[in-house]
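Multiple structures are listed underneath, in structure tokens.
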Structure P
Amino acid sequence: MTEPSLIDTAADEAVTLTSELLRIDSTNTGDPDTLVGEREAAEYVAEKLTEVGYEIEYVESGGKNRHNVITRLAGADPGRGALLIHGHLDVVPADASEWSVHPFSGAIQDDYVWGRGAVDMKDMVGMTLALARHYKRNGIVPPRDLIFAFVADEEAGGKFGAQWLVDHRPELFEGATEAISEVGGFSITLKDNVRAYLIETAEKGIRWMKLRVRGTAGHGSMIHRDNAVTKLSEAVARLGNHRFPLVMSPSVREFLDGVTEITGWDFPDDDIEGAVAKLGNISRMIGATLRDTANPTMLTAGYKSNVIPSVAEAAVDCRILPGRIEAFNRELDEILGPDIEKEWMELPPVETTFDGALVDAMTAAVLAEDPGARTLPYMLSGGTDAKAFQQLGIRNFGFAPLQLPADLDFSALFHGVDERVPVDALKFGTRVLDRFLRAS
């Protein structure tokens, strides 16, 4: 029987580490009174790093149980810009009653690793941690410094994670010029079983907005012309039903051109959304990068059924294309009118080009493990901690490689029920990341 190679051992460990990380409840509700926090996960990561000889920075970022772990592996050429590999330790909530397995079981069954965070993003954390340990154990020196960052609070905007570190501890990322993280490098299967691996080069901006209307309080049995609930409901309906204009960003056009080259499918400008539907499950994500969106998510008003409240509020999740902020604001004002109070938390768009030595290294690493595949850029409809790290002048990519089954609805797993990642995909991703990190 052939002895497993060192990288195969690291790939096996990535599966184990991912499973163990998924057993740790690091739920981030965004509410200080109900969140669990990342402390236990951060302590786990810190132990795994120090066990093999790393010196770490264990950073408490001000909130209850909000912890971050950062370490650096020296490269052969300290004069080159460092590469940042970052991953978040928090996960969104999960209702165990809806799941086939317990969301914090980390179960390995049916060729998958199951649990909340399996794809968002404890899979990448597990692969990264396994490789960091592999390099230290075996004296492997990468071409340039590697900065490994395991951070808190990504699911609520990074206030106690990446953004806090950028604001208060930027020296931890000194010399970093490029970064990789989540939601990129995964495969989609196109015509004739050709796989394309999507590398994130852009992501929409985030605006989590609260709308507020004030009216006249009164008894529910009376006639009221100044009802805050009515005025707010009408405004929210206008916004929720509004279709922002179609905008073809460079990263989206390059992605569609690449799909055309592979498949021969056309994406005509006069029916771009209909054509994108051909992409199957991934069409939801790609379709959301053709326009700005503003989706109402919560309504709050009143305290008794026969009392007309003086204030009504709504939450709206806005996602804005690069270069569209000013135009979005103008449309927002036209839709809502002058009587709606607005306040928000905003994170900027991210965009870079699909070129350069780092992209070449990603492509070469993928092709070495999956000959005949293609790599394509794409825009993420959501957001990541890249929004914070770009403030340090770092060029950001999503590259957490996974070779996925053709029939897996990958995009539905993010924040979804029965979140899981294929075991073989984790092993594949570890091998690809190893090739990439040793060549970049």
Structure Q
Amino acid sequence: MPQSRRWWALVVLAAAQFMVIMDTSIIGVALPEMQRDLGFSQGGLQWVFNAYVVAFGGLLLLGGRLADLFGARRIFSTGWVILTAGSVVAAAAGTAWVEILGRAVQGVGGALIAPAAMTLLMMLFGSDQRELGKAMALYGAAAPAGGTAGVFLGGVITEWLSWPWVFIVYVPIGLITLAAIPALLPATQARRGSVDVLGAVTVTGGIALAVYAIVQAAERAPLIEAAAAIALLVVFLIRQRSAREPLMPLKIWRTPGLAPANLAMALLGAAWIPMWYFLNLFLQQGLGYGAFASGAALLPMTVAVMIFMIGITARLLGRFGAKPLIVLGLAVLAVGVGALAFSGSTFLPASLVSAVGMSLAYIPAMMSALSGVAPEESGLASGIVNTTYNVGSALGLAVMTAIATSREDGFDAAFVGAGVVAAVGALLTLALMRRPARVPQEPAAHV
């Protein structure tokens, strides 16, 4: 593929990552209007967010497997069709259950897009480790930028238009992306194999019940839901040992660095996502900011993430390797998020420190999780690392929400809790990651 075309293809892949992650955040400031118009209960409203995250996180492994079997470009395109259709349903919803259905369909589309995009990126840039580092920096920056930008864009749309437009915006973008795919993205051959449907059902159901149990813990002891979640996840693991072609072959965890890198990604998501979620609520409910002002106040974080990931992290990764940057990034994130509990109206410095920490850890953890797997398992590895990040995000948010609603100083408690999670992540990475992944200073030979 010509050099310029590869980088245009990267633009499409990064835009997909941006949009998929933005879909988890853009609805935040629109929730009060949606509650009023669709009749959500206070407890049911959370599922406008969780329906997407659970479907997305729970089906990422299936998305990775499908990308490996049927070709990454085909699954990438299918994901965009489903995401666009879900956006139409969510925008047109007249009742709460239809809205939740639309959000779940969006999550299914995102679960196909994300691992297929990572597989395509590795196909385009995997033969040159130096270019792969640059491509991963651009691609990786799209995730936290999408999460933060979603809050800002959601504020703009909610204040100047109405809540259905936070979903309508995906329709033209989806159509443009689908039109660009044939010209820019490489086709891949399908290969024979089967899909572990039982594995997909049990892991998705287990994750959904685990999130639900944690959310309900603030009000009651959800013993039945917790037990059912554990049972489903145990069945999933048993299935992976016995299935002829499992959704997640357990042998992949023998890949050096895969387990600690995924643990780091899970704890990174469990700290970062609750931080921006509660910071947005704090700006509106604690400091009295409007939707637009709240989104604008988070823009410096987006700029910091983009600058560090694109201009700094990739260079540091080539020089020092993954482990030092993951440890440092999580430690800096812990300091920044913890400081938000004491910052009050002067939240900007602490939020920028948090953004720097996220920027230092995300790309090294992602590359460490993918660097040792075989090419035919790149979709699976991408599905695993995206799953751990998103499941960590969902569980972290559920835990911090339970903590916040049980205390009078709810925002401060949530910030401190997220900071503790990041600090634990730094310590575990320091203890468990044995050999840091490195990106060579000079380009590797093409194969």
Query raised in the report: Given structures P, Q, which gives the highest value for FRET efficiency 1/(1 + (r/R0)^6) of positions 16 and 184 (r between Cβ atoms, R0 = 25 Å, to 0.05)?
Result: Q
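Matching task: 45, 14, 8 is the computed value of semi-axes √(5λ) of the Cα gyration tensor in Å, for residues 200-279 alone. Pick the structure from P, Q.
Working: P: 45, 14, 8; Q: 26, 21, 9.
Derived from P, not from the others.
For which of P, Q does distance in nm of label points 7 Å out along Cα→Cβ at positions 104 and 240, calculated from the coordinates, equal 2.4?
Values: P: 3.2; Q: 2.4.
This figure was derived from Q.
From which structure (P, Q) was distance in nm of label points 7 Å out along Cα→Cβ at positions 88 and 272 calculated, if the value obtained is 2.8? Walk me through the numbers on the way to the answer.
Working: P: 2.8; Q: 3.3.
The read-out comes from structure P.
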Query raised in the report: For which of P, Q does helix-only ellipticity at 222 nm (-39500 (n - 2.57) for each DSSP H run of 4 or more, over all residues; to 500), calculated from the coordinates, equal -25500?
Result: Q
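Once Cα Rg over 2.2 N^0.38 Å is calculated for every structure in P, Q, which label goes with the largest value? The partial results should precede the final answer.
Working: P: 1.03; Q: 0.91.
If we compare Cα Rg over 2.2 N^0.38 Å over P, Q, the biggest value is for P.
Throughout, read-outs are computed from the coordinates displayed, never taken from laboratory work. Values in this document were obtained by computation on a predicted structure and should not be read as measured data. Cβ atoms are built from the backbone, for glycine too; each structure is taken alone.
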